[in-house]
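Just so it is clear, none of the values below were taken in a lab; they were calculated from the coordinates. Since the model is a prediction, treat every value here as computed from it, not as a measurement. Cβ atoms are built from the backbone, for glycine too; each structure is taken alone.
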Structure P
Amino acid sequence: MSRLLLALLALSSIALPAHAAPMPQPIEQMIRAASPAERATVAKVAKRTAASSAEEIDQLVASLVAEETRAERERLASQSFLDGWAGQGGVGGTYSTGNTREIGGNASLALSKRSLAWEHDINVQFDYLKSNGQTRRERIYAGYTGRRDFGGSFFFSFGLLSFERDRFSGIDSRFTESLGIGYRLADTGNFQWTLEGGPAARQTQFTDGRDLSRVDLLGRTDIDWKLSSDLRLTESAGFLLSGENSSLYSKTAITTTIFGDLSARLSYDVLHETDPPEGRQKTDTITRASLVYGF
């Protein structure tokens with residue numbers, strides 16, 4: 001009997017998992033002090049240093065992430081419409097080809113706000129050149145996009161309002177209004193990719209006196225890729241398909257941090273009209289080099 005009891009005790013000691021060693025206090029302090037961007041790397045090194053405390057380290061990291069997520073949701077839920085806006089302002093130079101081949105200046109402003117269910121984006125762009133007393137380039141764009149998430153889904157609805165003027169491309173004024181559905185192909189801390197589409201009403205007054213009001217089809221895609229802590233690549237492309245004059249565009253930009261909130265940005269725009277006024281070229285390109293300040 002005593003031999004059987006001893007055998008059962010031996011088997012139970014093998015089946016029971018070993019208790020994890022207590023996490024060393026310096027490691028816990030180091031993980032708690034790490035920023036969210038640093039935490040994964042710090043935790044990885046900590047688990048190599050104290051392998052027997054790996055489970056406790058993972059639990060601590062998970063609890064910190066959950067606490068930060070809960071605090072962020074509470075902050076977003078309590079803010080008013082005027083709270084929580086972030087922005088960037090930029091100034092720089094441009095080189096354009098197409099209907100004008102000139103070097104000029106530009107200014108831009110971008111504002112954005114994220115809440116629990118909504119995203120708001122406002123963008124203003126102004127390109128200008130005056131030479132020998134004559135305006136040689138004047139392009140204005142102002143747009144607003146609002147997005148509303150469907151709970152627990154990658155789908156969202158969106159609304160868009162925009163105004164643009166580019167007389168040297170034959171557009172005296174153009175207003176666009178659109179409602180549609182979007183889908184998030186990717187949404188991580190370093191990479192976001194969205195697709196959007198829907199009907200769009202567009203009212204265009206051309207410089208040759210033509211007026212055109214139509215309901216067209218809008219489609220666009222936006223990519224925001226944080227390549228490193230100091231380097232970001234963005235791409236925005238889209239179209240407005242019409243039975244008469246369709247518009248296509250692409251904008252690629254790379255931004256690198258200089259120091260603090262100051263960055264340098266190089267971008268390349270392609271703008272295409274399938275049926276511009278007579279004497280105007282269909283495609284314009286704009287290369288911009290800018291200094292951008294975040295606030």
Structure Q
Amino acid sequence: MQAFYSLLIIPFLYLLSLLPLRILYMLSDGLYFILFYLVRYRRKVVRENICDSFPDKNKEWINDITKKYYRHLADLVVENIKLLSISREDIKKRCTYENMDLIDGFLAEKKSLVFVMGHHGNWEWANPAFTLHSAYKTNVIYRPLSNKYFDALFVRMRSRFGGKPLPAGNVMREMLSEKDTTSVTVFIADQTPSPADACWVNFLGRPTAVYEGTEKIARKFNYPVIFAEMKKIKRGFYSIRFNMIAANPAGTADKEITTLHTTLLEKEIRIQPEIWLWSHRRWKHAPPVK
């Protein structure tokens with residue numbers, strides 16, 4: 001049954017992706033109404049997350065950001081459908097990089113890099129666009145979906161312009177096998193680990209569990225770590241700026257890299273809060289009692 005429904009839906013999504021974005025954004029407006037007013041998709045989670053992260057803001061501000069978030073979430077859905085067929089020229093125009101000179105300098109030295117970013121803006125567009133702006137070989141870490149048909153669809157989307165999706169469980173093995181290749185490995189580092197595997201840092205005003213994988217791998221290979229800060233310029237247009245976190249990770253202290261990239265993520269969220277993934281249950285775990 002899973003195969004039947006998947007093989008019906010996937011061709012429909014591809015055909016939908018052939019529509020111009022201006023038409024897809026009209027569909028997004030309708031999807032916003034459904035998500036926010038009819039289905040009320042995770043409304044309680046979103047509102048609690050925003051309220052707890054901005055306790056100094058009034059009700060009007062909270063309501064405004066909440067509605068803007070759902071509009072952005074609807075846009076993400078259609079933009080990522082469009083990724084199935086978007087042209088190289090279009091995504092390169094819509095997702096730009098401000099300071100590629102920093103990256104080009106490392107490329108000239110044939111140094112592999114670790115990128116870290118959050119679910120802010122459109123992370124699905126950021127990585128394929130980077131392969132068009134740079135000569136680096138790009139690996140993007142992801143968690144496979146339980147539905148093998150949709151998992152294959154997402155792998156196809158993420159690899160259209162040359163990027164290589166890496167299942168999270170295979171990261172270390174793949175990086176060891178490619179240690180002589182100049183590459184960028186991209187970590188989306190704001191998901192929620194189990195408390196036993198977490199590094200606890202302060203994030204948006206409260207103790208938060210963060211994966212240490214980015215830091216551990218960067219220190220093991222001594223690959224420079226760079227935070228990719230993403231902002232939304234206007235509907236359908238994004239810009240990414242790179243921030244150096246650690247040029248020599250092997251020489252950093254425990255938790256230093258994790259704390260730095262979490263701090264940078266919080267900074268960008270405070271600048272554009274409506275484009276972070278507030279519907280994720282980010283604070284479902286409490287820190288261990290000492």
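Suppose helix-only ellipticity at 222 nm (-39500 (n - 2.57) for each DSSP H run of 4 or more, over all residues; to 500) works out to -14500; of P, Q, which structure was it derived from? Here the read-out was taken from Q. When volume of the Cα convex hull per residue in Å³ is calculated for each of the structures P, Q, the largest result comes from P. Which one of P, Q has Rg and Dmax of the Cα atoms in Å, for residues 148-187 alone, as calculated from the coordinates, equal to 15.3, 46? The read-out comes from structure P. If semi-axes √(5λ) of the Cα gyration tensor in Å, for residues 36-211 alone is calculated from each of P, Q, which structure is the one that comes out at 31, 21, 18? Going through each structure in turn, the value belongs to Q. Once distance in nm of label points 7 Å out along Cα→Cβ at positions 204 and 236 is evaluated on every structure in P, Q, the highest one turns out to be Q.
Structures compared: P, Q; top value of distance in nm of label points 7 Å out along Cα→Cβ at positions 124 and 172, i.e. the largest, recorded for Q. From which structure (P, Q) was relative contact order in percent (Cα under 8 Å, 6 or more apart) calculated, if the value obtained is 12? Computing relative contact order in percent (Cα under 8 Å, 6 or more apart) on every structure in P, Q gives 12 only for P.
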